[in-house]
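Only the coordinates and a few stated rules stand behind these numbers; no lab work does. Remember, predicted model here, so these are calculated numbers, not experimental data. Cβ atoms are built from the backbone, for glycine too; each structure is taken alone.
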Structure 1
Amino acid sequence: MKFIGLIGSNAAKSYNRMLMQYMQRQFSAQVEIELAEIKAIPLFDEDQIEHAPQCVLDLAKKIEAADGIIIATPEYDHAIPAALKSTLEWLSSAAHPFKGKPVMIVGASYGNQGTAKAQENLRMILNSPGLEAYVLPGNEFLMGYAQDKFDQNGKLHAPKCEQFLTECFNNFISYVQCISHKTQQVSV
């Protein structure tokens, strides 16, 4: 099974990137997680939909080929970052790779509520026309105080957090298998 780990931040130092890198290492025996950055994706330009940047088309191909998508989002002002929103606008207009794809949302932040508002915002966006993703319900991984949860090597050193992440991830694998099975039945 292959997943794309979309890092929803364009910051040089990002706890969401650290979280995705940790997941990539931690769950490598179960699945392959290819990390995808959004740094190079330009601001969405509706006038350029017919001539989408190659980096957008490349990301769309990776998403289409994946069995599932994990999006790690920070939270700014109770919402997802503008860079992630812009990336999703490109992907909902120039291509439609999320349609019918299972998606897991995770997030890390400095505050005590994790990325609760951003994840709620992202769920709503992923359900919109043009994206139409199948977002894993009921498994919100909201890492608060991320600066205290990772060591200098990017390893999680919060056992309860690690346990809950593993539980959510295993639920996502089951969800991906269910969606895949459903899709195969419809195709037959």
Structure 2
Amino acid sequence: MIGLLMAARVLIVPGNGCTPIASCNWYKWLHDELEKSGVSCAMKDMPDPFEAKERIWLPFMKNELGADENSIIVGHSSGAEAAMRFIEEHRVRGVVLVAACHTDLGLPSEAISGYYNRPWNWQQMRDNVKFASQFADQQDPFIPYGEAQHVHENLKTELLSSNRGDHFMVNKFPELLQHVLSKAREG
């Protein structure tokens, strides 16, 4: 029944190479802050953490992280691309993409993941979420800002742009916490 909305559950999907997840970037900090605020949050060490293959990560997101219609997926870097491919096939409450791109940037180490070998189904992605937000850095050292703009224009994300120059590789990310909390509390 539509009137009985389940509480949102946040799932954190890291960038490739981030293992163990609890010691990388802002992931554990965000997890703990959300839990302290009463928002359920899941994160686990991802299988195949360095190549982040789609055929391994997407089933893991569904079966091990429990992604479903009440999930908010927070994906960082390769985790953002995993979230985008996931919502081509599955409904979730929403996605918060951090440092997302839409091409392999000409890097074989990114191409091997499998996310970039076919067109993105932007319409299906939009149909499968209630919201899509995006944090992008105009001075990201790894992902040109044009990549973020392309995702924004096609997925119709709420774009939260900055000039950080750090690929969001920090220990704490208060702007992300506040944004995720606001989305988790929306009906």
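When Rg and Dmax of the Cα atoms in Å is calculated, the result is 15.0, 47; to which of the structures 1, 2 does this value belong? This value belongs to structure 2. When distance in nm of label points 7 Å out along Cα→Cβ at positions 90 and 106 is calculated, the result is 2.4; to which of the structures 1, 2 does this value belong? Clearly, the read-out refers to 1.
Given -0.49, -0.56, -0.63, -1.35 as the derived value for log10 I(q)/I(0) by the Debye sum over Cα atoms at q = 0.15, 0.16, 0.17, 0.27 Å⁻¹, for residues 82-153 alone, which of the supplied structures 1, 2 does it correspond to?
Details: 1: -0.56, -0.62, -0.69, -1.17; 2: -0.49, -0.56, -0.63, -1.35.
The read-out was computed on structure 2.
Upon calculation of helix-only ellipticity at 222 nm (-39500 (n - 2.57) for each DSSP H run of 4 or more, over all residues; to 500) from the atomic coordinates, which of the structures 1, 2 produces -13500? It must be structure 1, since only it matches.
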